[in-house]
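**Student:** Following this line, the structures themselves.
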Structure 1
Amino acid sequence: MSQAYGYSVWLTPEGNEALPLKRLIADLSRSLHSSLFLPHVTLLGGVSRPQGSIIDDCRCLAAGMPSFRVHFTGVGWRDSYFRCLYLNVDPCPSLLRARATAVDTCGVVNDRLFLPHLSLAYGEFDEARKRVIACNVIHPYPPGFNVTHLDLVRTQGRPEDWRLIERFPLASEVMPLGGAR
């Protein structure tokens, strides 16, 4: 499957935290002749509701959500177009709370297992090729990124057609290292 539908709520890195991920995704896109996309962790995907109501829900969601940090735990791959090669994301309490709140706020039926990840390449490649890329190309990878906003993205069609609708700043700043959250 190379097409998505509806709207998605993304967690996206910014600035210096985004640069190595953008570079890695672009390099893999070129070498694999696959779609180019922005680095993101999908908090909620495939939302099929009117855009105005989703914008209102995202505004409410972001206003009540504290900032947090996403941590990468390793490289993974699957036999799935949108999870071809990716960085695993630690399902920390802050991320799981954000997911549960997003599901509740947006009124989405949560019938899919939440497997947090940041995709590095989309496509259908054989297992051996993905293993070689994962072991030889995707090292070292960044440790993670601070989540300071939510992005509402129209993910209708192919990745090249996806469009940012609106960005929503989160309620507070990320706590310093060693702070409880």
Structure 2
Amino acid sequence: MEARIATLEADVSHIKTDISEMKVDIRELRQDMKAANESIAVLRTEIAQQRGELKGDIANLRTEVKDDVASLRTELKGDIASLRTELKGDIASLRAEVKDDVANLRAEVKDDVANLRAEVKDDIANLRGTMQIGFEKLRSSQRLAVAASTIGQLLTAGTILGVIGRALKWF
């Protein structure tokens, strides 16, 4: 029994040393946890400060961007206005050029039409004269043809009568 008691006492002493080691480990763990909690608290305050700074920076950036957008908007409006006036001037000068070109083209076309009319009138007059001469030649050639045909018929009739007269012994 004594041996059992001795083993039990040895086990109890091991348990006591284990418990004392665990207590030491728990104390160290508590100290580590305190240090960790303090570090977390420091990090939280730093994060809160960073958030505050970031919020301020974001607010500043927003105002800067708004100002930049407003200045760009006014600059673009000015550029657009100057471009509009420039385009209006260009369009007006282009319209004037086109009107002048159209007027010049109309004058050229009128001159060309007048010249063409004069040429056509001259050609028609020449054609009339040529046709009149042709018709007169045709009429005279028709008269000559009729006269030649008549003479030919008379000669033929005379020849036939002469042949018939000799055959009948009239001559």
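**Student:** Quick check: 0.95 is what I get for Rg/Rh (Cα atoms, Kirkwood Rh), calculated from one of 1, 2. Which structure matches?
**Tutor:** Working through the options, I get structure 1.
**Student:** For mean count of other Cβ atoms within 10 Å over residues 91-98, which of 1, 2 scores largest?
**Tutor:** Max of mean count of other Cβ atoms within 10 Å over residues 91-98: 1.
**Student:** Same structure, new question: On Cα Rg over 2.2 N^0.38 Å, for residues 75-146 alone, which of the structures labelled 1, 2 is highest? Walk me through the numbers on the way to the answer.
**Tutor:** Values: 1: 1.29; 2: 2.71.
With respect to Cα Rg over 2.2 N^0.38 Å, for residues 75-146 alone, the highest-scoring structure among 1, 2 is 2.
**Student:** For which of 1, 2 does helix-only ellipticity at 222 nm (-39500 (n - 2.57) for each DSSP H run of 4 or more, over all residues; to 500), calculated from the coordinates, equal -38000? Mind dumping the intermediate values first?
**Tutor:** Numbers: 1: -10000; 2: -38000.
For helix-only ellipticity at 222 nm (-39500 (n - 2.57) for each DSSP H run of 4 or more, over all residues; to 500), the value -38000 is produced by structure 2.
**Student:** A follow-up question, please. With distance in nm of label points 7 Å out along Cα→Cβ at positions 19 and 163 coming out at 3.1, pick the structure among 1, 2 it was computed from. Walk me through the intermediate numbers first.
**Tutor:** Values: 1: 3.1; 2: 18.1.
So the calculation was done on 1.
**Student:** For mean count of other Cβ atoms within 10 Å over residues 43-50, which of the structures 1, 2 scores highest?
**Tutor:** Sorting by mean count of other Cβ atoms within 10 Å over residues 43-50 in descending order puts 1 first.
**Student:** Oh, and also: Could you figure out which one of 1, 2 the value 11.9 for distance in nm of label points 7 Å out along Cα→Cβ at positions 27 and 107 was computed from?
**Tutor:** 2
Any read-out appearing in this document is the output of simple, stated calculations on the displayed coordinates, not a laboratory observation. Nothing here was measured: the structure is a model prediction, and the numbers come from that model. Cβ atoms are built from the backbone, for glycine too; each structure is taken alone.
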